[in-house]
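Structures incoming, each one as structure tokens.
Since every read-out is calculated from the coordinates, none of them should be taken as a lab result. Remember, it's a predicted structure, so these values are computed and weren't measured experimentally. Cβ atoms are built from the backbone, for glycine too; each structure is taken alone.
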Structure I
Amino acid sequence: MADEAISLFDMNADGRLSVDELLAAPGLLAGFARNDADKDEVLSADEIAARLAYYKRMRDGVKGGYSCRVLYNGRPIENAKVRFVPEAFLADVTEPATGVSKSGGGVHLTIEGYDVPDDLKSLSMIRIGMYRVEVTHDTIVIPPQYNSATELGVEVSPNSDPSVVFDLVQD
């Protein structure tokens, strides 16, 4: 998977991913500082592989209680559809997570196709991984940088922030 990430996003063919190249992979970019072990400002296949090995050690790889909130121009947005889409190199092993924002902007995320036990259904749940985040709405035009051409990304892991706020800004 690490080699696939390099193959997908390494535009200058130097075998490493710079911040500029990671603009196409916002989920991988979100964890850049944490994953750049040698602090050389690029990610190598070995650094990506080390992070993926960490995920594997987490066993089932599900994070419960993960919190997401959506704002639009600084105000909570209701009925926004939020989809956490695994980066392409994780697509075969990680399912997307989706939810719809409530009146305060909070989103209850559920893993697509994951059968959650009844006693855990009240928790937001998402797989550990790197995600592109897409936000759409039925009546509000959300700019493409937040959906079809998203710049939003997160890394969900045991040592990442347990909550994220997306403040979408209309230019």
Structure II
Amino acid sequence: MAESDRSRRSGARRVYGWLLQACILLIVLFSIHLWQTRNVASGPAPPLLGRTLQGDPFDLAAAEGPILVHFWATWCPVCRLELGNIDALHPEYGVITVAMMSGSDGEILQYLRDKEVDFPVISDPGGHIASSWGVTAVPASFVLDGQGNIRFTEVGYSTSRGLRARLWLAQ
């Protein structure tokens, strides 16, 4: 009987230890997220005006409906993993991406061809657009509602399902 009590207490201690570790991990992840998003734009979206690498003029102020503004870089491994998620949203929702400090226009276009993605891209070679949005880490995604207000911000990897849900909620 004493053996089973000790075994039960040992098992309970193990479970409490795992729960404590999980709580600490969640606090660390939440703290990192808060630090990464501490300076990002909120409320009305900053201006975003330019010509896409595909040759089309773009003015965020003229965009209708919910739109995803996505900052990324060719040198970013997490961005590389997320390219397909962003590309999957493009036919269904408004998407504009900003390639931050990623080389020449030709290099970015070649990168897109190599990765077989076809979303609109504005090049930000000096990081000035990213700076005006408060972006210090990529990937960074902003979901705007139809009035141009930032409804959701995410820094780091996002699934297409998660982004699609945020875009749907922003309608």
**Fill in**
Value 17.8 of mean count of other Cβ atoms within 10 Å over residues 79-86 was derived from the coordinates of, among I, II, structure II
**Item:** Comparison of I, II by FRET efficiency 1/(1 + (r/R0)^6) of positions 119 and 135 (r between Cβ atoms, R0 = 25 Å, to 0.05) - largest value held by
**Value:** II
**Message:** As an exercise: P(r) over Cα pairs in 5 Å bins from 0, in percent, calculated from one structure in I, II, equals 1, 8, 16, 18, 18, 11, 6, 4, 4, 3, 3, 3, 2, 1, 0, 0. Which structure is it?
**Reply:** II
**Message:** If helix-only ellipticity at 222 nm (-39500 (n - 2.57) for each DSSP H run of 4 or more, over all residues; to 500) computes to -14000, which of I, II did it come from?
**Reply:** II
**Message:** If distance in nm of label points 7 Å out along Cα→Cβ at positions 55 and 159 computes to 1.7, which of I, II did it come from?
**Reply:** I
**Message:** Quick check on the output: 1.5 is distance in nm of label points 7 Å out along Cα→Cβ at positions 71 and 111, derived from one of I, II. Which one produced it?
**Reply:** II
